[in-house]
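Following this line, the structures themselves.
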Structure P
Amino acid sequence: MSRPLRFAAIGLDHRHIYHLVGENVAAGAECAGYCAETSDTKVLDGFRERFPSLPAVERDRLFDDPSIDFVVSAAIPRDRPAIAIRAMKAGKDVMVDKPGAIALDQAAAIETVARETGRIFSICFSERFVVRACEAASRLVAEGAIGRVIHTTGLGPHRLNRAIRPDWFFDPAAYGGILTDIASHQIDQFLFFTGSSDAEIVASSVANRGLPDVPAFEDFGDILLRSATAAGYIRVDWFTPNGLPTWGDGRLFLLGTEGTIELRKYVDIAGRAGTDHVLLTDAKGVRYIDASREPLTYFARFQDDVRTRAATALPAGHALAVTRLAIGAQEKARRG
């Protein structure tokens with residue numbers, strides 16, 4: 001396949017659609033158009049502002065266009081599986097925002113259709129794939145800088161920004177719950193950095209600590225998990241203070257048999273300016289790494305996989321393994 005890949009954007013309900021489109025274009029693909037159907041006009045307005053030259057195209061025409069190689073989607077989470085399944089049945093590969101599904105039967109349906117059609121179903125875990133500090137940590141771990149990773153601590157705080165959130169954001173039947181949604185990022189990082197293909201949810205909890213007027217909403221959650229070779233702890237929440245100059249102080253701590261790595265992904269509080277800070281400690285001492293220029297690789301790898309039918313962007317089965325673990329943690333969570 002020598003021509004540039006073509007893709008379509010279907011599901012403009014979350015702002016993550018911006019990097020799904022922008023990074024794929026930066027990696028060399030051509031966006032053939034987008035479906036303007038949305039539950040949040042602010043997202044659509046922001047999309048048109050960022051990509052003014054892209055055409056709005058009726059949804060069925062995008063699915064039926066044989067020149068389109070893959071579809072990207074940041075639809076309401078409950079709607080992502082149906083979009084992915086329709087795209088795969090139309091002969092297209094798929095890249096969705098997390099979570100890829102909010103129920104186990106949805107994950108099973110995606111797996112069945114992907115197997116029957118031979119199509120790629122990929123989830124863009126943006127807290128790894130759009131974070132240059134994670135790219136640097138991936139390289140360091142692969143080089144053996146801290147030995148074998150035996151524990152991860154993943155923190156995923158977010159700012160609520162309640163006034164700008166659409167109604168579905170507060171409905172667990174639409175977004176799946178805080179562990180299904182946000183914690184899928186940290187589960188992905190646990191499996192990836194520890195080299196685990198699967199894991200066990202040891203314990204999990206969710207709570208509503210700050211929005212008593214929306215009792216079904218969850219603004220705090222945590223998970224203990226383990227695999228055959230490692231263990232991990234995850235904490236996610238919607239309590240980022242307004243004074244923080246970014247949406248969340250996301251951090252990842254990797255404990256290896258020969259050292260440690262800390263990622264301060266989006267901010268170094270009262271420290272260095274900018275994003276993508278990596279702190280490496282090993283037998284030689286402590287080293288700071290500015291990862292702000294580390295190249296992002298997921299989108300180019302995904303496009304190579306579309307061309308070659310390989311699985312370099314995500315190992316086969318990884319996306320749905322993460323999805324099932326997140327849903328399982330949500331289902332067994334003790335509510336505070």
Structure Q
Amino acid sequence: MLTNMNRCENLEKIKIKHLTKEQLVISIDRLTRFKVPEQKYLRVFKDVISSALLEPHIKKNEVDKLSFETIREISEYIINSSLENLGFKLDDDYVINQKIYDYENSTFVIDENVNELLKNRIHYKSFVKLIENENDLPFNLKWLRALVLNCDIIEERKKEGFKYPLEKVILAEGITEEILLPAFGKVCGCDFNKKGIYIISAGGKNQVVKYFYEFAQNLKIPVFILLDNDAKNNYEQILPRLRSFDKIHIVNCGEFEDLLPLHLVEKALNSELKNISIRENGDINPSIPMAKNLEELFKKRGLHEFKKSEFAKDVKSQITSIDDVSEEIIQIFTELSQAQQKI
């Protein structure tokens with residue numbers, strides 16, 4: 001019975017289908033992303049069990065009834081057996097596991113059940129060898145590969161720019177902020193990847209509140225919240241749960257798009273408007289939001305539908321110096337830097 005599989009001799013009696021290299025990469029990638037540990041570990045471990053455990057056969061809903069310890073032991077057995085099947089010899093070197101354990105505990109609030117998941121003996125050392133010659137990796141796997149080095153991981157992050165370990169989360173309303181803030185940060189001397197800053201687009205002001213409630217409960221690192229000017233009610237909802245090291249910035253002039261310098265907007269529109277000045281032609285009405293102006297402009301010029309994400313990418317490609325950054329955006333980075341110094 002699975003409920004009795006808490007000892008190695010019982011685990012060796014089960015029958016499994018070995019995971020492929022691609023399945024292993026997907027599993028370890030998901031385990032090392034920025035996400036609440038209980039959510040990501042249970043999801044990955046349960047998926048591993050459901051896809052690879054042949055005997056005893058159990059249904060997916062039955063996996064949910066297993067203890068955290070049993071889920072951990074079965075899934076790590078499947079992962080390690082799959083690594084051995086690919087030719088890796090497993091030793092007793094679990095230094096990377098300890099580093100990941102320490103990082104998760106320094107970043108998230110961990111209870112006893114989740115601690116059981118974190119105490120896994122997945123042989124990360126072999127997995128690092130599996131991906132050591134691959135270049136096109138997500139940041140978290142580049143960080144994982146760096147953990148094998150006997151070095152100051154913070155200094156290595158500053159040098160290589162792989163973002164992890166994370167030190168701060170920026171929580172913004174929309175995709176424009178997610179695309180543009182890192183680009184503005186680079187010319188302002190705040191490289192997100194080198195400083196361990198993770199930015200999340202919540203998908204609306206109400207979602208920002210939802211995300212922050214979860215972060216306030218589960219995160220130990222600071223959250224910097226960026227809200228549009230019309231989100232005062234949401235600000236009031238967040239305020240009671242704001243921790244001493246969190247920070248909220250409300251855009252003074254309206255929406256984030258309103259912070260973009262006009263010359264930068266013009267540069268981004270040049271490929272569409274053929275260098276026609278939007279200021280000389282009176283295309284910009286200062287009394288309405290910039291996003292609304294751009295929607296009307298695209299419609300007036302017979303262009304394709306205005307999409308914030310696509311326009312943000314065009315703007316990003318035009319950011320070359322501090323002259324392309326407005327005063328309030330500079331203020332945002334000053335507040336971000338000051339908040340970090342207090343931690």
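We did not get these values from a lab; they are worked out from the coordinates using the rules stated. It should be emphasised that the depicted structure is a prediction, and the values quoted were computed from it without experimental measurement. Cβ atoms are built from the backbone, for glycine too; each structure is taken alone.
Taking volume of the Cα convex hull per residue in Å³, for residues 75-146 alone from the coordinates of each of P, Q, which one would give 99?
Of the options listed, only Q reproduces it.
Here FRET efficiency 1/(1 + (r/R0)^6) of positions 43 and 203 (r between Cβ atoms, R0 = 41 Å, to 0.05) has been calculated and equals 0.70, so which of P, Q was it run on?
P
Among the shown structures P, Q, from which was the value 48, 32, 20 of Cα extents along the principal axes in Å, for residues 131-250 alone calculated?
Label of the source structure: P.
Please state which of the structures P, Q yields -9500 when helix-only ellipticity at 222 nm (-39500 (n - 2.57) for each DSSP H run of 4 or more, over all residues; to 500) is computed from it.
It must be structure P, since only it matches.
With log10 I(q)/I(0) by the Debye sum over Cα atoms at q = 0.06, 0.11, 0.12 Å⁻¹ derived from the coordinates and found to be -0.20, -0.70, -0.85, which of P, Q does the value describe?
Value -0.20, -0.70, -0.85 for log10 I(q)/I(0) by the Debye sum over Cα atoms at q = 0.06, 0.11, 0.12 Å⁻¹ corresponds to P out of P, Q.
Taking relative contact order in percent (Cα under 8 Å, 6 or more apart) as the criterion, which structure among P, Q has the greatest value? The partial results should precede the final answer.
On the way: P: 18; Q: 13.
Evaluating relative contact order in percent (Cα under 8 Å, 6 or more apart) on every structure, the highest lands on P.
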